[in-house]
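**Student:** Take a look at the structures below.
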Structure P
Amino acid sequence: MRTNLLELDLDGLADFCGQLGEKRFRATQLFRWIHQRGASDFDAMSDLAVALRTKLKGCAFVQALPVISEHVSADGTVKWLFDVGDGNAVESVFIPEDDRGTLCVSSQAGCAVGCRFCSTGHQGFSRNLTTGEIVAQLWFAEHALRKRLATQSRVISNVVMMGMGEPLQNYTALVPALRVMLDDHGYGLSRRRVTVSTSGVVPMMDRLSQDCPVALAVSLHAPNDALRDNLVPLNRKYPLEELLDACRRYLEHAPRDFITFEYCMLDGVNDQVEHARQLIALVNPAQGVPIRCKFNLIPFNPFPASGLLRSPSAQVAMFAKVLSDAGIVTTVRKTRGDDIDAACGQLAGDVKDRTRAVERMAKQRTIVLKQVT
């Protein structure tokens, strides 16, 4: 059976080439052709020996995911829907800005966490993506955009694992994919410019800090356990005290000197001044170690199944001011790509749900969210 070389980081590719009787420098050459030049045709890899190219054609290939659709927003955001087989499809989003190009990458077909405000979670979960399926999103986007822009310069400067899925629940595939992104012979991205977003899988946060520390974003969304249990069900397994202790441990190894806390602003649910004060007490406790952090307030992107509404802009501004006045760096995320359903929380793809999410979410919507202050 032939191997898709997008599945392998450089060490894995060196082992693969070793099995073919080739030295490591050949793997490095091959790695550069694939990731730096976007080559998929072995015959085009002119500095590889003809004998090696012949071997590779018999046992390997380089193949991106089939593209089902592409949508371009009025603001330049691009969303691709990729076919990952068996009736499943995942989405990736490219966000161009003046000083960077960010690709939002999916790690799972669907998501099993089931956050109330996320359309991916409402769709349910089918399976983890492989390393190759994660890397293929970057490989396709980078080289497709270079052709479109007629440039050989790197287009994607930042990657955020914030697409469909909980990355740390697909840890085995995630880490080799991160290593491909970071490798100087691959995409050469800085650890500070690769971000893993997690809803709080505490044991895997600790492992990531040792195995491949990159920038970390934590989907917080609530200042106390009672409310977070309802919004982010994973909190029942890893409550806030455990999560924040894991954040403190991660900071000892993180490439940035802060953790980003993502906070989706939900009208009348988690957006009151008292909630902001609770957040301040949470990250700057009267007794204990403060957490070096910044808050990224995210305007909620409504979808019918959620039963939730976006906080008014004035309320978001007031909330941000309370945090800022307490000395906490606070930003309000600019909504990008919402006209093509590519904004934060809107990615849904097409998933064969194995978790009966629609049924579970329907039951959950019958529960009245109690304000906890």
Structure Q
Amino acid sequence: MSSVRLVVAVLILVALTACTTVQPPAAGPATQAPPATTTQAPPATTTAAPAAPAKAGELRFEKIATLEQPVAFAVREGDERLYVAEQTGKLRTSDGKTVIDLSREVSTGNEQGLLGVAFHPTGRWVYLDWTDASGDTHVTEWAYDGARATARRDVLTQDQPYANHNGGQLAFGPDGHLYIALGDGGSGGDPEGNGQDLGTLLGKILRIDPRGEPYKVPEDNPFAGKEGARPEIWAYGLRNPWRFGFDRDTGDLWIGDVGQNAWEEVDHQPAGSKGGENYGWNLREGKSAFRDGKAGDLVDPVIVYPLGEGGNCSVIAGFVYRGEKIPWLRGQFLYGDFCAGWVRAAPADDLGDAAEVGKVDQLSSFGEGPDGELYALSLQGPLYRIDPA
């Protein structure tokens, strides 16, 4: 590896790390990916012994594609392909087709670039979350027929005061609305107090109907019609909710919120919530006080773990497994850490019983296929399918 690539690789490793100052880049040129896991077939004349049943706690990460800095994953109704967003600006399919190319428009410094992707439940529109040359956030829509993306339009834009904490996750909920993650605006410690300020979209998860002019706010949003509050807000008190996901069976929402100096956290919103939850930032980090101040009821995180211990730096939230091919994993929530690389599974009803089930270098995101099977993305390039060991 050249000295330039080595320096860039070091920057990548601290990309999402919590800190008290503006954070280093979330991505740079891709580092060399590890070799894919392979199995050697027995000779044709040999009768293979029956495979032993997979043991609980063992997973295999099978490389199925190599991309450039993959950070987000989506599937489309009626389409067998997997769609992956590369932080450098391209939306690509698992078979190598480029669907949209924003590489000449995205900003590439710090935690910027193409950050999120979601398809409308009908599959007729695709949405990307990305930062422009000025570092500001766009949620942009294209009409998409499976071959060509056309009729581009911005749905929502947000000025970003600093280069980090952009969030970026997009997902359609079970209610058919688009949920959008925005970080607190960046720097360190939320200097503008955005996490607790209902007058800004920063430090929030939003809920909108994107098929509007330019979008519609659902009438049952928790702050719709309330003076001084942005009606798009669904939940607040978040620092950098890099990844979140819905449980396909229950509708519960799981949010990974990257911490500041001491704690990484996962927040949980049960299905049936009316929204409006305050997850505490920047009054607190994890379950610990961060600064003085008062607010209404704060919702405790359901998972916290210490930043820095064992190389921990940034939580990557995944999904509750609802697939068929790994029976022992059903009903368990998968999550990991970007720098430490571990992946843990915990029963959704007993999160204290988490166990490490594998490792992915520079884990950037998880993905869920149409059949409930799970995938893992590495910023180094690989897209992994998660299989029984």
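**Student:** As an exercise: mean count of other Cβ atoms within 10 Å over residues 136-143, calculated from one structure in P, Q, equals 22.8. Which structure is it? Could you put the intermediate results ahead of the total?
**Tutor:** Numbers: P: 22.8; Q: 19.4.
Checking each candidate, the match is P.
**Student:** Which structure, out of P, Q, was FRET efficiency 1/(1 + (r/R0)^6) of positions 256 and 312 (r between Cβ atoms, R0 = 25 Å, to 0.05) calculated from, if the result is 0.20?
**Tutor:** Values: P: 0.20; Q: 1.00.
Answer by label: P.
**Student:** If distance in nm of label points 7 Å out along Cα→Cβ at positions 64 and 288 is calculated from each of P, Q, which structure is the one that comes out at 4.6?
**Tutor:** On the way: P: 4.6; Q: 4.0.
Structure of origin is P.
**Student:** For mean projected area of the Cα convex hull in nm², the calculated result is 18.8, so let me know which of P, Q that is. Show your work: numbers first, answer last.
**Tutor:** Details: P: 18.8; Q: 20.0.
Label of the source structure: P.
**Student:** Have a look at P, Q and say which one yields -1000 for helix-only ellipticity at 222 nm (-39500 (n - 2.57) for each DSSP H run of 4 or more, over all residues; to 500), as calculated.
**Tutor:** Numbers: P: -10500; Q: -1000.
Computed on structure Q.
Here, each number is a calculation from the coordinates, and none is a lab measurement. A quick note: this is a predicted structure, and the numbers were derived from the prediction, not measured. Cβ atoms are built from the backbone, for glycine too; each structure is taken alone.
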